[in-house]
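These notes open a run of structures that come right after.
What follows draws every value from the coordinates through simple rules; no lab data is involved. It should be emphasised that the depicted structure is a prediction, and the values quoted were computed from it without experimental measurement. Cβ atoms are built from the backbone, for glycine too; each structure is taken alone.
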Structure P
Amino acid sequence: MHRTGKKLAVIAGAFALTIGLASHSAGDPDENSLAIEGETIVTDVKAPADSPLEHLYSGWRFRASETQSLQTDDFENPGMVAVEQAIDQFAMVDGSEGKACADCHADVSDFKGLRPNLPRWDEAKSKPETLEHIINECRTERMGAKAWKWEAQEMLNMTALIGLQSRGMPVTVETGGPMASVWEKGKELYYTRVGQLDMSCAHCHENNYGKMIRADHLSQGHINGFPVYRLKWGGLGSIHRRFKGCMQNIRATPFKRGSDEFIALELYVASRGKGLSVEVPSVRN
């Protein structure tokens, strides 16, 4: 195809996407309530005064009932397979120091309350840290083991296990102090148009949530359930994998997993969901 033809195709695709968003009537989130193993999970809260949204809804509320049901029972939740694998990893000796996670942490429940506050500021390194950073710091500095890659199965397993300890707790990330500039950077990225389709995160998750795009029901884009088991992926994926996929969908060059840009975006998006319960590991389309 000639360059002119390609350009016209991109314009036509963007136009079709815009028409698709506008032509579907708004589909409000359902009124279903989520309880997992008898524990009530908060899936909607009134938005704070400074939020661009009137009400906050978990992505679970926008999913089909068949998908929703997978998350209500840990036995049926496919993401729990990764949790089981992580339990074995937790007790496994690795690295030059001959240690396992369990040697320093008597029980994985020690991590309760960690996931709702991430990303957070690392005073020692003077930069923000994510759960992946915390895990790899333990591996390299305490166990003498190799760091796991961001999307390695071992890393996804462990982030799911640690995140599970805070399931049901509200997201409470800190956006002030040294994190303020990181939050501002994340906000700027959220609203910046990028890619051949000239779109921002807000176009889908703020301006058009509740509508259909192709076969997907757009949510508000909250990340309280990550790492998430996506049926489309056939396994767990990180927050940064989802960010990368969104950028590719609008034909933009994505940032790298673990980049300063994605960490800033992670903080900002997490802050938009304050008050929603941690759902790790959640299940989505």
Structure Q
Amino acid sequence: MAMPPLSRRSFLALSAMLPWAFCGAAFSASSGSIPVGLELYSVRDALKRDPEGTVRAVAQMGYQGVEFYGPYFEWTESQTKQMRKLLDDLGIRCFSTHNDEANLNAKNIEHARDLNLILGSKYVVQAWSDPKPSLDDWKAVADHLNAAAEKLEPAGLKAGYHNHQSEWAVTGGQRPMEILAKNTKPSVMLQLDVGTCLEAGADPVAWIRANPGRIHSIHCKDWSPDPEKGYKVLFGEGKADWNGIFQAAESVGGVEYYLIEQEGSRFSELETVRKCLQAFQAKRAGR
């Protein structure tokens, strides 16, 4: 059940309190310290059983932030405030949220805005879109994102889009991702999922370089062409050229934060994300 919209006073107060409003520079590539968070879909079963305990465990591993996914949209205002308090107590951030396409429509966008203001997010990301039969259908997705951006930006929030495989499949002579990039406002983040990009046969480094200043966050999910492994490999065990991705993201992509994402592995959820973080930190330290 959707909660009532925030009062105007609460809305303005939350907008003013957004940490992005005064410390965005701390998360720029030039600062030399780009934070790494966890897309919480990676620990979805644990999160369902014990939301607060799971977020606490993630913070204790060393993750600097999180990205909540779909179920957060059903929280009450009280539940959302409780989660924000936990994040503050742990000293971590909610960098962004993943949302169904319907969360960003005219009926639901204010609810999404209000929850993200409470959480302290910067980006409200459309997590996926059904494969579309024509380029006009993908242009409609771009229009949808632009409309969402116009609703979110007065509150200090930004819209984003997260790719899967279908956005890289040529349709009518063009890739849908190119349509989305060309037809969305520059303020709309193009959140790159590395694993699905690779599986679709696209080049994540080339994509970052072709869209300077648009790749504000990256899902650091690896992928192996071995059909028995696929997305089950840990960070650094697959095909991704992480050094090349980091270099492109930080030199031209405009990356503000990285997110580990894992769809499963040979280990438990929490052990998987612990090992991925350790591998990520080792890779970053070796650059």
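If mean count of other Cβ atoms within 10 Å over residues 130-137 is calculated from each of P, Q, which structure is the one that comes out at 12.9? The read-out comes from structure Q.
Out of P, Q, choose the structure whose coordinates give Rg/Rh (Cα atoms, Kirkwood Rh), for residues 82-145 alone equal to 0.98 when calculated. Source structure: P.
Sorting P, Q by distance in nm of label points 7 Å out along Cα→Cβ at positions 90 and 202 from high to low puts P first, with the largest value. With relative contact order in percent (Cα under 8 Å, 6 or more apart) derived from the coordinates and found to be 18, which of P, Q does the value describe? This figure was derived from Q.
Looking across P, Q, the calculation of distance in nm of label points 7 Å out along Cα→Cβ at positions 50 and 66 that yields 4.3 traces back to P.
Determine which structure produced the value 19.1 for Kirkwood radius over Cα pairs in Å, calculated from the coordinates; the candidates are P, Q. The read-out was computed on structure Q. Of the structures labelled P, Q, one was used to calculate distance in nm of label points 7 Å out along Cα→Cβ at positions 114 and 250, giving 3.3. Name it. Corresponding structure: P.
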